[in-house]
Structure P
Amino acid sequence: MSEDFQKAYQFDSLDRFTLKQRIVIRTVGYLGYLIVRLIGSTIRFEKTGWENFEAIKAAGKIPIYSFWHDRIIAGTYFFREHGIIVLSSSSFDSEYTARCIQRLGFGIVKGSSSRGGARALVRMIRMMKSGFEMAFTIDGPRGPRYKAKSGPIILAKKTGNPLMPFVIECEDYWTLKSWDRLQIPKPFTKANLIIGEPIFVESRARDKELEAKIVELQTSLDELVLRGEKWRTDQS
C-alpha cells in the first residue's frame, strides 16, 4: 500500500481546531467507537440478497456500497474491518465521526459536495482502481434525507465497478432528532441486511444516462426501505 493510500487509515491533523474542539473530537470519536462496537456485537444479523454481493465478487468487480445516512451505525458495524474507504467532509462533527469509523477499520477520503469534492472523487477513483472498496452514504453528509446524489454514479462510470445498494433494517431502534433521523439500534435487536441488485454505469454514459442511473439508484434504495419496513412488521 502506498504512503498516500495509508493516510486514509490514519487520523487527520486537528491543528485547524481549537483546544476545546480537539478534546471533543477525541472524546466523542472514541466514545462513538465504543458505542458502535458494544451495541453492534449484540445485534443478530440476517442477510437477504447476499447473492448480489457474491455475484459482484464472482465477476471480479469491487462493490461501491450505497446506503442511506440514517443506517450508518448498523452498516458500519456489519462491514467493519474490510478496509472500505468512505467520503468524509472536513467539518467539526465529521471529524469525530471519521475517527470513530477509522477505529473500526475504515479509511477516509476528505471532501464533500461543497468543498474538495472533485479532488476527493479523483482520489477515490485512483484507490478503487488499486483494489480498494468504496462506500457512500448517498444522502450525506447533510441531506436532503433519502435523496440520492451523483458522486457514486461518477465513480461507477470511471471505474467500471457496480453500485451495491443496501439497507440494514433493525427491528428495534431509537431515532435521533437529527436531519437524517439517525437510527441507533437497541441492544440485542434483530437486523436484516437487504442487498439490491448491482447497478452498472457505462463508461460512455452521458448526462441523460447518468441522470437515469441516479433515478435507478434512488428507486432501488426506496424499494429496499419498503422491504425492510415489511420485514420489521412481519417480526411482530
Structure Q
Amino acid sequence: MASLRAAGIAPDLVMLEQAHYRAMLGQDQAAAPPTQHTWRHDYLLSYVTACGVAEARRAALAAKLVPAFTGTSWAHVGTGTLDGLRALAALGLPLGVVSNSDGTVQSQLRRAGVCYVPDTPREPREPAAPAGVPVGVIVDSAVVGVAKPDPAIFHIALDALGVPAADTVLYVGDSLRYDVAGALATGLQPVHFDPYGYCPAPDGHRHVSSLLGLAAEIAVLPVLRWR
C-alpha cells in the first residue's frame, strides 16, 4: 500500500480487492498463458492499472512490487472468506484446496487462520493450535509439480479426499483460464468466484459472489447441476 500511496493512489480494501479480480481478468484474457517467470509481473501490471496508477509509472511500480508479492508477505483473507468456509464445512462436505502457488500456500492458509489439514507437520512460525476450517487436503502446484488447469492436480486432491471426479463435485475459483477450464477438463462442475461480475465469458458455467451464498444454495439443492 505504501508503494501505491507513493504513486499518488489512496487505496482502500474495496479498491485492492477489485484490483485483484481485474488482474485475474487480465490473465484470463491474455493471448497466451502467463509463464512461470512472467505471471507475477503481468498480474501486478494489471493490478496497479486497476488501482489507477498513471500509465508512465505502471511498469516500474509492477517490477518494484514483484519481490513483495512473493511468498507469504502479500497474503490477504478476502472479505467473507472465513464465514463462507465455515458455512460450507457445516454442510458436511469434503473440502480441499488446489492452488497454483510457490510451495507456501499451506503455511499461508494456516498462519492466516483460514484453513488447515489436521495432523500435518507445521512450520516453526505457524500456530501450534491452528484456527480456521479443517480441510481434507491442500495441494500446492510447486510441491506436486503440476499446475492448474492440468487435470492431474485436481485428481491429486480428489484422490486425497476419496472423491471420484464427477459433475456433482464443485470446484470454486476466480479464474477462467486456470479454474473453470481446469475443472471442466477434469469432469468437475466449475463455479466461478466472481464477486464484481468481471467474467468475460459468463455463459456455460455458474458464478457466485460469495462463499456464503454458495453454501446457502447447496443447503437447499443437495445436487447442483449448472449447465
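No value in this document is a laboratory result; all are computed from the given coordinates. Quick caveat, the model's predicted, so the values are computed rather than measured. Cβ atoms are built from the backbone, for glycine too; each structure is taken alone.
Matching task: 2.8 is the computed value of distance in nm of label points 7 Å out along Cα→Cβ at positions 69 and 93. Pick the structure from P, Q. This value belongs to structure Q. Given a computed value of 1.5 for distance in nm of label points 7 Å out along Cα→Cβ at positions 45 and 189, which structure among P, Q does it belong to? Of the options listed, only P reproduces it. Assuming 2.6 is distance in nm of label points 7 Å out along Cα→Cβ at positions 109 and 173 as calculated from a single structure, say which of P, Q it is. The read-out comes from structure P.
Suppose you compute helix-only ellipticity at 222 nm (-39500 (n - 2.57) for each DSSP H run of 4 or more, over all residues; to 500) for every structure in P, Q: which one lands on -11500?
Answer for the origin of the read-out: Q.
In terms of mean count of other Cβ atoms within 10 Å over residues 21-28, the structure with the greatest value among P, Q is Q.
Given 1.1 as the derived value for distance in nm of label points 7 Å out along Cα→Cβ at positions 165 and 197, which of the supplied structures P, Q does it correspond to? Source structure: P.
Of the structures labelled P, Q, which one yields 26 when relative contact order in percent (Cα under 8 Å, 6 or more apart) is computed from its coordinates? Can you show the working numbers first?
Values: P: 26; Q: 17.
The read-out was computed on structure P.
Each of P, Q could give distance in nm of label points 7 Å out along Cα→Cβ at positions 5 and 53, but the derived value 1.6 comes from Q.
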